[in-house]
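Q: Please go over the structures that come below.
Each value in this text was obtained by applying a stated rule to the coordinates, not by laboratory testing. Every value quoted in this text rests on a predicted model; they were computed, and no experiment measured them. Cβ atoms are built from the backbone, for glycine too; each structure is taken alone.
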Structure I
Amino acid sequence: MIRKVYAIIAAFLVCSLLMSCFMITYAAAEPNEENISVDMREADIRDVLSAIAVNMGKNIIYTSEPMSVNFSIQDVKPETALEYLLNSTGLDYIEDGGTLIVGSRDTLNKEFYNKLSLTKFSLKYIDSDVISSQIDALGIPVRKVTLSSNKRVIFIQGLPQDLSKVNELVSMLDRAENVSEDISAGSDLLAPVRLSYITAGQLNDILQQMGMDPGIVIESNPMTLWIYAGNKVLNEVKGIQQKVDIPENAFGENITFTAVKLNYLTVDEIIPILDELVPDIQKVTFERSLQTIWLNGSDDSIKLAKSIISKFDIKDHINDNIFFVYKTVNITAQELKSRFDKLGLYNVEINYLNYPEFSRSVIVHCPSDFKLYVLNHINKLDVMSEKIKVPVDYSDIAGGMYRLAERRRLLSELTGIPETSFTITNNVSRDNDYLYIMYLEETSENIKKVKDYVKYIDDPLLDGISN
């Protein structure tokens, strides 16, 4: 039973504009065509519909309960605005002459289905029986009529959103490459990709970001994306699914991948480096795009990954050389590079990233037949020197011993060096002032590390590489 019917005409639009305080503007797109921009906040959906309908030259019958909506869309055709509004509110419509009947799918199917006309779809390459069987496989709720005398035509009766799905299906399957295939009405042309954490619509958006053909999303089954593709492309889609259909993305609205194009290296050369240095970023590659990698992660992770790529994707590296990541055992990345550079080995390069004073990963670039030779040198250099005693911090106030004890505790936490390795002296000033010294008995590498940490403690916002 229809609870409320509102016939909305242009005069009502004027009253609604005055009472609801919303803004609607017009911008000519082409001669004889107008686009609209609508921005409404906490507005009655009937007011929004009236604003759109008057620009379509239509009347509206609204069959559902009133609701408040926030709706904003810029410079689009009225038909696009209507579709966007109805999709966002879970409604649909039937067009009957100059009237749009808007409501829930259940109401429209029960009360107004007889108002729907048959839509003709003409086929070029496949039979109507094939399209009919695929509609059934997808569960699109439409009525179908096929003709035994003409297998290149199928008539469909359904709501506009469902007709749009049928149109997507026809565009996807009615292709020349299917002419020579032995395709029967029972053939499975579409493969389901079933998702657990993200929706089919989200995966579809990701595929389009990567330049791949989208699949079909059925609203009644939002966790399954239907793909028309060969095994190779289907495997690529499933590979992307494995990377993005994860619990971390379960509550995200937009999952965006950033495309990074390489100029000299291939993705196979850069991925091992990113795996080691930016493990919290998701990476997607394709065989057909050997110099493009798609990245998903936090803004900081994406920025770091781009920085790493820019350092290594240079012309000098376009040869038979290889990259590999080495994690030091005993010394820092900065110390290893300092020692290695003194060897002066030709055509071998070691690089590090931010904070090499503390990190332990270096990236080695060398000819492939040099790798064992280089590793042998690195292993000989990655050793601790003998322990020595060196002052690392001081205080020149009366309570200096207490202050140094607190700094010793922090330094021990940061470096892992036990507090027992640090010694705080009594007042050793030459005059009547105060001077307390804290010295460390450790290897030169650890002493250098502690001194670097002291700099950062005194200036926590310090950034860059110390010399």
Structure II
Amino acid sequence: MKYEAVIGLEIHCELKTKTKIFCGCATEFGADQNTHVCPVCLGMPGVLPTVNQRVVEFGIKAGLATNCEINKYSKFDRKNYYYPDLPKNWQTSQYDLPIAEHGWVDIDVEGEKKRIRLTRIHMEEDAGKLVHSGTTIKDSASSNVDYNRTGVPLLEIVSEPDMSSAEEARAYMEKIKAIMEYIDVSNCRMEEGNLRADINVSLRPVGTKELGTRTEMKNINSFKNLEDAINYEIERQTEVLEDGGHIVQETRTYDPARGITLSMRSKENAHDYRYMPEPDLPPIVTSEETIEKYRSELPELPDARRARLEKDFGLSDYDAGIITSSRAMAEYFDAVVATGADAKLAANWMMGDLAKNLNEEGLDISKSPVDAQRLGEMIQLIMKDTISGKIAKKVFKEMWTNTDSPEKIVKDKGLVQITDTKAIEGIVDEVIANNQKAVDDYKGGNKKAIGALVGQVMKASKGKANPQMVNKLLAEKLN
């Protein structure tokens, strides 16, 4: 029997507020353990929380950016459960009246577009962090608790089970990450836990509608781990079902070192959390005017920007998709084009040499040693035939460690392209005289032999001869 996967994600997105959701403690990452805490976020008796208005604003903006309906009346609830990282023994979250619900985003996997529905977006406080003595909770003899993260504001973005492969789940999470970056509500640094996902995976026989028993994997904080965990879980569940077994509804953990998932605990249902309205916080009432104000503050979102790059600059769907995948990259592209650089050349250089250098050094585009202004200036030198594309690679390499303008580098290194016909003609005549075999091959019908002659001219000119002029002059003289 063949099975198909049914996948849903619950993405937890930490918001970039200066203070926590219900108190004035700092949210800054990386502080000494248990230094960003107070009686409110430690759940001491007799304290009262107050709502950070910025969190409500960010929740509404996230809902608008993902095509959700904004609830004008929403409230907080207590989600009751015991875990060492939860000092109050309940998490202040939202249950039946979240800030936003019934949204959608579109993803693109191998040229196929698919709409993923969002069930809801709700605001909640983060829990603390267990610091294990081993590599994972399963192989640790002891764990300590750091409460700095307790009370850091989160949005939980819950999808419908609309994904059927690890690739689709990754594309969906990448799209959510891009949107949150574009609207500037989160830093989305996955390595710091700003963005992490709980993954629900179940299998069902192909062609059936009834959902199978699902397992949940918690706190996946990289795209690679997301894909690997889903693929392993699909494989594991398939083996269990094919052997005649049953899937147990449970929470599992993913061990990236071993590439496997491990059972943690049986899975609770919603009613086990004994949700109750939070008595210490008033409901959140939002007017239509406030919603429209926040809507007007939203920037151009990834899909709209992608469409604009295709329409205005003639970029391919693939190129436009890569460039708009992050706000920083999209803004870099716009800045390069604003210098007067050709848009297609800008895209090629960004996805080619620039991306290669950034990846090798583990840098984000916002930290690129070659800024948008200088890349634009270099592309303009190519457009004016001052340098060839081949010489531009040398110039770019120099720009990576040299803060001079591209024009100064070209001048100082003597890299100006030779476009004088007589100067190139002299080199062409010399190459033809010294490469009789290639000349005879070309005249004998092997038109590819001209490539060897072009190579010799470029070598003799140290790469500075205009390639188009070289090809033209060679063809004229040989014919």
Structure III
Amino acid sequence: MENYISYDLGTGGVKASLFDENLKVLANSFIEYETTYPLQNYHEQAPEDWWKGIIQSTRILLEKTKVNPAHIVSLAVCGHSLVTVPIDAEGKELVDRVPIWSDTRAGTEAESFFRRFDEKEWYMTTGNGFPAPCYSIFKLMWLKKHKPEIYNRTYKVLGSKDYINYRLTGKIYTDYSYASGIGAYDLKAKGISPGILQAAEIRKDIFPEIVSSHTVLGTLLPAAAAQLGLTCGTKVACGGVDNACMALGSVGNEEGRVYTSLGSSSWIAVNSKEPVLDFDKKPYVFAHIDEEIYTSAFSIFAGGSSLRWVRDNLCRDLLEEADTYEAMTEEIKKVPIGSGGVLFNPSLAGGTSQDRSVNIRGAFLGLSLSAGRAELIRAAMEGIAMNLKISLDNLKEHTCLNDQIQFCGGGAKNKVWMQMFADIFNMNIVKTNIDQNAASIGAAAIAAKAVGKIQDYGMIRELHVKEFECTPEIHNVDLYKKLQKVFLHTTIALSDLGDYMKENSL
């Protein structure tokens, strides 16, 4: 019996999954770790916490399943993107905490870069549609300017999953999907752009060599194997960035297939032979695990986390329920479409590239004395869906999509919410058994391909078993089309208000 382990190294914690030889999940475990916010725009995590999470979650899997560690033939990690962990020539970490993907402290460095390098050319080369300061190249510029003693000692900078791979094997590599989030990766040339590096004044050799995701980096170091409870014979594949692994696990490598991830942050992504690029609306693009295609997406930074905010602040009396979200859903069943005139914008974490301004903030609108908690809950669910409808329409402008869209992530379990999405998107919504395991499945498939268990990723479709499907109800579709126009109008107004508040804030 052959087994595989995949690790989904996310923003909130690490999820480890143990699979059998048919890529069936035998057990999952999850270990949280902390994000700290020491200053405005600073979002930091400790790489050592990732490593501890890897150790703890692995041991939990072994305890749950009693699988013989000698049967675990390979493993792979998918990791959150846009991370830079500086190490010196001896492989020692030079800082205890590092900026993660959402850290935007490098705003001044990005502005300086774009005075030397055309911003449109940069975007059309890299497909990097998040706010520019998020990307690794600008974080390195910040490090060089503000902590030159650390930058000058830096031998390599490692992404989140590449740091874990280094702890596992002692090898320093990255893959194409993770490299495509550096901020200096040329999507078409499939390599680091010398022109971008020159403008950023960052040396090329600071980045690891790029290899395929299924490349075997080596086997576990004795010390790592001992800490994890595994054997030195377990092989380690290079793995991929979380977005690409999620795309692989959700819809494989088939062109035109589209999925929505409804987690803390939420996005809609499509597989395509060509990257979806639009300088005005800036979809963000990653190289897919399959190096012949790309995964292009629009996102909202606070999707599921907006509904969680509603739960934690408006539904505290329901927190003791066995399933708080189910209790919230029960409350809204008698509330009609439009939530009694209440609208909700989910920009609680600020605006994305598809918004008129990054200064937009979340809001309830249209409140009246007749509005109760049920109206606010439904408005939040509708608002998240309508905001993602903007993402869907933006993708449709640039590429052909299939006539159904697959949903994954925690929110996909809610059938009432999925029916809202079907009516608002005017598309068939499919929920499968993969659900929150999409990124884990993607990483496990990489691990299996690395050792020759599978030859390609076409078999991923066979792993999905449909649990339910929601089809649009024509009457509801017409009502939501009218409501969508109002929602679009309010996003413009809230963007302008956000700019005004920022200019005149205390």
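Q: For Cα Rg over 2.2 N^0.38 Å, for residues 80-223 alone, the calculated result is 1.12, so let me know which of I, II, III that is. Display every interim value, and only then the final one.
A: Numbers: I: 1.12; II: 1.17; III: 1.01.
That value comes from structure I.
Q: Out of I, II, III, which one gives 4.8 for distance in nm of label points 7 Å out along Cα→Cβ at positions 112 and 256 as computed from the coordinates?
A: Values: I: 3.7; II: 2.8; III: 4.8.
Working through the options, I get structure III.
Q: Quick check for you: by volume of the Cα convex hull per residue in Å³, which of I, II, III is greatest? Can you show the working numbers first?
A: Values: I: 266; II: 213; III: 144.
That would be structure I.
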